[in-house]
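Nothing in this text is a laboratory measurement; each read-out follows from the coordinates by a stated rule. Note that the structure is predicted; figures quoted are calculated from it, not measured. Cβ atoms are built from the backbone, for glycine too; each structure is taken alone.
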Structure P
Amino acid sequence: MSKTLTALAIAGAGYEMGYIEKVLIIAPTSVVAVWPKEFKEFAEFKYTCKTLLGAKKERIKALDDLMQFPFKAMKVAVINYESTWREGIKEKLQEFDADLIICDESQRIKTHDAAQSKAVHELGDQARYKLILSGTPVQNNAIDIFSQYRFLDSSVFGKNFYAFKNKYAIMGGFNRKQIIGYKDLDGLIKKEHSIAFRITKDEAIDLPEQTFEVRKIAFDKKDRELYDRIKRDSYADLDGGDHITATTVLTKLLRLQQLTGGFLLQDDSETPVLVNKAKLNALADIIEDYVIGSEKKLVIFARFIPEVKAIIEMVDKLLPKNKKQVAIYGDIKKELRGGLVKQFQEDPDTMVFVGQIDTAGTGITLTGADTCVYYSKNYNYATYSQSLSRIHRIGQRNVCTYIDLEVEKTVDEMINKALSKKEDMAKTVVDNWRDYFD
């Protein structure tokens with residue numbers, strides 16, 4: 001919330017001083033619906049806000065309505081990153097001609113040549129004022145900063161990515177196409193901070209402590225044998241392959257991780273089937289203790305949609321009839337997500353929030369709970385770090401507890417070990433792939 005409040009204050013000051021009338025906010029899909037709520041709660045200036053969600057025609061109409069708003073007020077449009085480059089929408093955003101563009105979670109444009117990054121760069125070149133907000137502007141590589149600054153102020157690092165890379169990156173590996181190190185990082189950081197303001201949680205707010213615990217889960221004999229067989233087969237396939245890539249290794253690990261969550265993708269099927277309930281049973285115990293026994297709200301994150309749906313089904317069976325749950329995952333319409341978060345935060349009978357970590361792990365506030373369970377995680381440290389802050393943010397008064405469900409002697413342990421070292425497995429898995437299958 002602190003980044004949002006800062007952005008609102010800047011926009012409001014610009015509006016009151018006559019510099020800003022039209023504002024475009026670009027955010028992750030799960031965060032789009034959050035911005036109107038923040039404006040409603042904190043803006044002390046006249047504004048009208050439209051979220052550009054739904055079909056293309058609906059988005060274009062919302063933007064037309066905003067441009068034709070007849071009264072003096074700040075005109076605010078909020079859209080997700082993935083839509084900025086779509087035909088018809090991009091042109092309409094250019095016609096809107098925002099005075100200020102705010103990129104929320106700006107790491108979403110870290111890839112300089114991605115379609116959405118290029119579209120945001122073009123929109124930024126047209127705008128008079130620009131602002132980026134991010135808790136993790138550099139996720140894996142120092143070069144992640146280039147594209148964000150290309151949008152923000154191209155005079156800092158220029159417009160040529162390859163010149164930037166040649167200046168700061170040390171290349172090596174196959175055909176010298178891999179970044180193996182960096183040079184003049186002090187110079188890079190100095191330039192970055194020339195137009196940046198950085199503040200840590202500890203400096204900004206007095207948040208409660210965080211505690212972490214691991215619930216170890218043991219497979220029964222049948223499930224262990226199945227897991228070990230798939231692991232051996234994966235090792236044999238990789239060891240016998242001509243060229244090992246991160247994608248091939250991660251695909252093998254994906255199947256093992258799905259199995260620790262209870263699901264197996266059969267060779268002749270496209271849909272995973274539930275083959276064990278080891279984690280589901282452990283999660284049921286937590287729900288019994290925290291939600292039913294102690295009447296505390298609970299946040300649950302999982303990586304895969306079949307897991308999310310299985311959790312939802314289980315929670316439905318466990319909760320008393322007068323208690324409810326909400327869920328946000330890939331299949332939930334974007335325009336409904338803000339209302340679901342509000343329900344969890346404000347309705348005392350909505351006890352459980354179930355979220356797919358890639359969809360609901362950033363930008364939203366879930367301080368109605370002080371306990372979060374990780375049924376499964378993805379391989380990206382930045383995503384995991386962001387998800388921790390859903391319950392640990394302004395408004396939280398209680399110690400925050402995070403519970404990892406971890407099946408013993410499986411890929412779960414390896415994922416948690418990598419994340420504890422702040423590593424992105426996708427970047428290291430090729431060199432260390434045998435460690436995951438031994």
Structure Q
Amino acid sequence: MSITATLNEAARAAVTTVQSGPRLDRLPITNFHKRIFWLIGAGMFFDGYDLYVGTSVLGATLSSGFSTLSQNAQFVSFTFFGMTIGALIAGFLGDAYGRRFTYQFNLLLFGVASFGAALAPSMEWLVAARFLMGLGLGAEIVVGYSSLTEFVPPASRGKWLALMAMIVVCGLPATTLIGSILIPLVGWRTMFGIAGLGALVVWYMRKSLPESPRWLESKGRIAEAEAIVAAIERECGAKPLAAAAPSASVRVYSTSDLFGPVLLPRMILGSIVLIVINTLIFGFVTWLPTFFVQQGMTLAKSYSYTLIMSLAAPIGCALGAALADRLGRRATIIGASLSTILFGLIYPMFSAPLAFVAIGFCLLLSIYVLVALLYGVYTPELFPTDVRLRANGICNMLGRGATIASPFIVVALFKTYGVAGVTGLMIALLVVQIAAVWFWGIEPANRGLEDLAPDA
């Protein structure tokens with residue numbers, strides 16, 4: 001080949017694009033998408049399972065003399081500290097080394113650390129293992145949602161991502177049920193063994209998952225992206241398309257751009273909504289049994305009320321899945337925020353058990369619509385592929401970081417003003433969220449990810 005022909009070939013390669021985004025977006029939902037969903041979802045389920053495992057385990061470690069109250073507090077603190085750090089690290093690893101490498105690495109870390117927790121000879125070792133598990137937990141929520149985002153077509157992207165959130169929240173009733181059966185029979189260590197075994201089984205099964213073609217293309221790995229997209233097209237029964245020249249140059253974003261004038265408003269928005277939803281869950285929902293007992297209810301009645309109200313979690317996520325694509329992200333988020341404010345205002349006014357539980361159920365239903373939209377759907381869509389995981393990692397780090405301070409604020413408000421003080425804090429945060437989504441929010445429903453980029 002002559003020098004001129006070689007240069008011409010290089011020039012053509014320089015402007016060639018796989019167009020992986022539009023090609024993936026045109027595909028119908030097939031068994032390929034369902035397989036991706038369930039393999040990612042399986043890892044996300046164990047993330048949700050283990051997030052709540054402390055609720056069952058810590059009571060058993062305390063009653064057996066394995067731990068003290070202060071050590072239990074360390075267990076909880078190191079869980080959230082690990083998740084905060086893990087979310088940040090996963091974001092940078094995912095954008096640098098790929099989605100596939102990162103979700104496999106964090107799941108392996110989580111699985112091995114779970115076995116370490118099951119075999120811990122002392123509470124100090126258990127706390128250390130829990131920190132490592134927290135790293136994997138924080139990473140999974142960043143990488144899992146973002147990875148699915150880059151495969152699912154826009155017409156139903158909101159539904160599938162919200163259903164993923166439903167799988168995660170199902171970890172709470174699963175942990176409660178399994179713990180109530182196994183811990184009295186074989187002890188608390190089995191709970192961590194189940195998490196470790198499940199994580200490693202999913203890690204092995206996930207080895208068949210492809211890398212995100214969108215990420216590969218953003219890194220200039222054109223041949224790899226083309227091969228994966230073409231294989232997906234064949235599996236989905238669509239006619240493969242050849243690589244094409246882009247109609248215009250596409251901007252490449254870096255970490256510094258996240259704090260520049262273009263992406264900073266989206267960073268602020270993503271941080272606000274994740275701070276709000278984390279505070280709602282870990283500053284209100286998880287405190288419900290404590291609130292009930294402090295208000296004079298028996299422990300048995302407290303758990304009964306909490307169990308009934310917790311059924312709103314998967315139902316709320318399913319409702320979010322139904323609304324995300326039909327009403328749009330902004331309308332659903334603002335509507336669910338207003339609904340949460342309404343029931344939050346009414347909730348402290350009732351003392352009759354039936355009305356109390358009914359209003360509480362509606363309140364949690366509204367909160368978990370927000371859980372589905374904010375964790376799973378909206379924040380991954382805010383950012384371009386180049387920096388999607390880094391941006392989500394930073395936003396999740398700030399959201400998780402809020403859970404470090406929120407318990408102290410909640411206790412102070414509850415002691416001074418009762419449940420009304422706690423719901424007042426939640427309402428104030430929701431007002432800020434509504435304003436942020438109203439003024440800075442974009443509408444991703446039925447739009448390709450590439451169309452959502454600021455330079456689109």
> So mean count of other Cβ atoms within 10 Å over residues 120-127, computed for just one structure, reads 16.0; which one of P, Q is that?
Replying inline: Q
> A value of 11.1 was computed for mean count of other Cβ atoms within 10 Å over residues 176-183; which of P, Q is the source structure?
Replying inline: P
> Here relative contact order in percent (Cα under 8 Å, 6 or more apart) has been calculated and equals 26, so which of P, Q was it run on?
Replying inline: Q
> Which structure, out of P, Q, was FRET efficiency 1/(1 + (r/R0)^6) of positions 256 and 280 (r between Cβ atoms, R0 = 25 Å, to 0.05) derived from, given a value of 0.90?
Replying inline: P
> Given that helix-only ellipticity at 222 nm (-39500 (n - 2.57) for each DSSP H run of 4 or more, over all residues; to 500), derived from a single structure, equals -12500, which label among P, Q identifies that structure?
Replying inline: P
> A value of 4.0 was computed for distance in nm of label points 7 Å out along Cα→Cβ at positions 208 and 312; which of P, Q is the source structure?
Replying inline: Q
>> I have 42 for percent of Cα pairs over 33 Å apart, calculated from one of the structures P, Q. Which structure is it?
In response: P
